[in-house]
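In the part that follows, the structures are each spelled out as structure tokens.
Where a number appears in this text, it was derived from the coordinates with a stated rule and is not lab data. If you're wondering where the values come from, they're calculated on a predicted model, not measured in any experiment. Cβ atoms are built from the backbone, for glycine too; each structure is taken alone.
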Structure P
Amino acid sequence: MKRPLLYLLVSLGLLIMAAPFLWMALSAFKTDQDLTASPPVWLPTEWTLGNFERLLDRLDLPRYFLNSLLVATLVTVSNLVFCSMLGYALAKLHFAGRNKVFGLVLGALMVPGNLMLLPLFVLMSKLQLIDTYAALVLPFAAGAFGVFLMRQFMQSIPDELLEAARMDGAGEWYIFWRIVMPLVKPALATLTIFTFLGSWNNFVWPLIATNDPDKYTLPVALATFATDPNQSAGSNGMLMAGSFLIVLPVLLVFAVLQRHFTQGIATAGMK
């Protein structure tokens, strides 16, 4: 009796969590009549792509999509490289002040992100990077969470394995790229998903750091469109379509990388 009850509770929790996303995805294909129907209808009575077509007519959606994709990709790749390097140094290399550096990383984890918006804006303004892609990427090129995650994963790699490689004449760069990095694929997949998701959905900083509409990311462009009374009149369907397009790339990234969540470091290293 316990197992069916557990499955029932898990299924109920999954339904509650997935219901808003399902409503948004289905509403993106509804007509205006279905969106304003009372009582609400879940499934569209007539499936249509009109919301997407109207959104493309009113917004330069491909440009905003490419802006978001470019920024999220650069931020994710830079985090994978820099956080892995620092995580490896903190986990496997011995140097003066290593514990103090790790303490700074832990301290940075405790600082609210919104508290850094004003200093970051002043810094980017002094560097004359406002309204550039660099202003959207550089402040997030490496994160404290990524360093902490990679350091914790790399600590589990046996030191004897690295020492054996050093005795065979391997340098630190070879050890890092050819031995350590393949062993931490689960951590890299996790960091990729979290970083891409955070960068793709980032709204406040791109809104502050960009004034040129050509540099808008997709969330900023969609929010600007929603708050413009001249554009957003009767646009519930278009907003649902835009929200669906924002979520879709994140789902694709997760679908590609989710299998690595279940892999342990030792298992990944044996393959």
Structure Q
Amino acid sequence: MTRPSLFSLTLSLPLLIWQLAFFAVPLLFLIAISFWTVRNFQMMPDLNFGNWERILTRGTFWDAYARTALLATASAVLTSAIAFPAAYAISFKLSERVKQWVIFVLIIPFFTSYLVRIYALQVFLSDGGIINAALGMLGVGPFGMLNTTFGTLVGMVTLCLPLVILLQVFSLNFVNRDFVEAAHNLRCGRLRTVFSVIVPSARVGLVIAALFAFILSFGDFISPLYLGGGNPPTLSILITDITKSGQQWPRAAVVALMMIGTLLTVAFAAITYAYKERGK
């Protein structure tokens, strides 16, 4: 086994320092304050397990946890399903010049604030909005889309879709075209080629793209609040509700740590599944 050189270790120091300063240290502080006590609206250093007991024994927390996990899972599945045909067309059907312009267009949504895009979606989804106005011209509706689970999912998919398409495109670009050509020579239909050759070959990128969609949706605060109405709450909204109730930052820290633990578990499971065949 080749031992890392001093030069390579030195180059890795900035990343290590960055991770320690902006992830490890805040995480340790978050763990510490989850055991603190609030007295007279002020946090006091303590070793109090009551915050964990209070949060983990409340049905409100577990309802919000299940709701958040289901929304994030639905968002990841929907976004991946919607993104794949677009990514496939970009990767396999477009010329290199057109592909460059399409990728540039996919990056443009990140130039604007996510909150601004959510405000724009409110105009589309409201009872008197653009979508219901168009449906009214057809003699259909109006349909209540704002302050609903549907509205929340629309916001989450809007948040994740450009990134998921980009990740899928980059993954599909590395698919060996010779395998695709061989499948066609063996008289495989297009659909069978996609699911038997292309998807397995691009599995790592597709799983990681879905993982990013899950992570972004799981921690999303804006869509559940402004498009879903904020009631019943997701975990991100529950954190703000707890902090507003007597400045209970330690209890909010417990919720945040549960979210971090969930995301780390899901990320580890997804990456393990994505690379399980490569380790054999």
Structure R
Amino acid sequence: MGDLSGVALVTGASTGIGRHLVEGLAARGMAVAGLARGEDRLRTAMDEVAAATGGRTLAVAADVTDRASVEEAVGVVREELGPIALLVNNAGLIDEFEVPVWEADPDQWWDVVSSHVRGALLTVRTVVPWMVLRNSGRIVNLASGMGTRGAPDYSAYSVAKTGLMRLTESLAGALEGSDVRAFDVAPGVVDTPMTRSMHVWQGFTDWTPPEKVVELVAAIAAGELDQWSGRFVRAGKDDLDVLRATTPADAARQLRLQPYGDTDPLA
């Protein structure tokens, strides 16, 4: 499975999808740095991945919403492992309760938005300038179907994921003409502690295999899906061979207003 090289940085790496990505990328030959707030659990996870894959891993405790923490963490990764070839923004919180937006705790609501949007912004502004200097790199932001529509019971998460998609598109546009690309990857509903804690998924059984998420991110890291930069792809639904063979046109797989009809002046 060792078909990749270089250094990957994965946030939210100690559990769930992040943990699967660390292991899958390490098994494919990448040196992988994992970021998370909880140092003990993170170090345990990175050690387990190294033992299972024989790959090189690095645990760096950091709060992705804290600018100084992110800058210090990225500096450690570059010093210990080398230049970062793949950045995966996976860290993020979920609404604590399934309630309408007016019943949500405003501080927790904003913490959710900040964890996804500010967290990705801070890693991007710290990592991407070095990618631009080297004219090489791939950025993956973990998207969600909830970012493409309003989610009444998960308003903070929905707003956060929508904002993250806009960040991806803005980033991809600014990088146009370079060999640095940015992507939205929606993992579907993966069986993780976070999804298990959400009432909306109680009794759900049609989980997306985490291996599908890893395969999609690995294909992006390998430069196989560059024509999808700035766009939304979905693990477990999109066929990799079809994605490889398809060049999307216009605003395909991007957030846009839908016209109400042929006479809509915004159409």
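Here are the numbers for this structure:
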| item | result |
| --- | --- |
| Structure with the greatest value (metric distance in nm of label points 7 Å out along Cα→Cβ at positions 30 and 134, set P, Q, R) | P |
| For 1.5 (distance in nm of label points 7 Å out along Cα→Cβ at positions 22 and 86, calculated) the corresponding structure among P, Q, R | R |
| Among P, Q, R, which structure scores highest (criterion: mean projected area of the Cα convex hull in nm²) | Q |
| Structure responsible for 2.4, with distance in nm of label points 7 Å out along Cα→Cβ at positions 62 and 110 calculated and labels P, Q, R on offer | R |
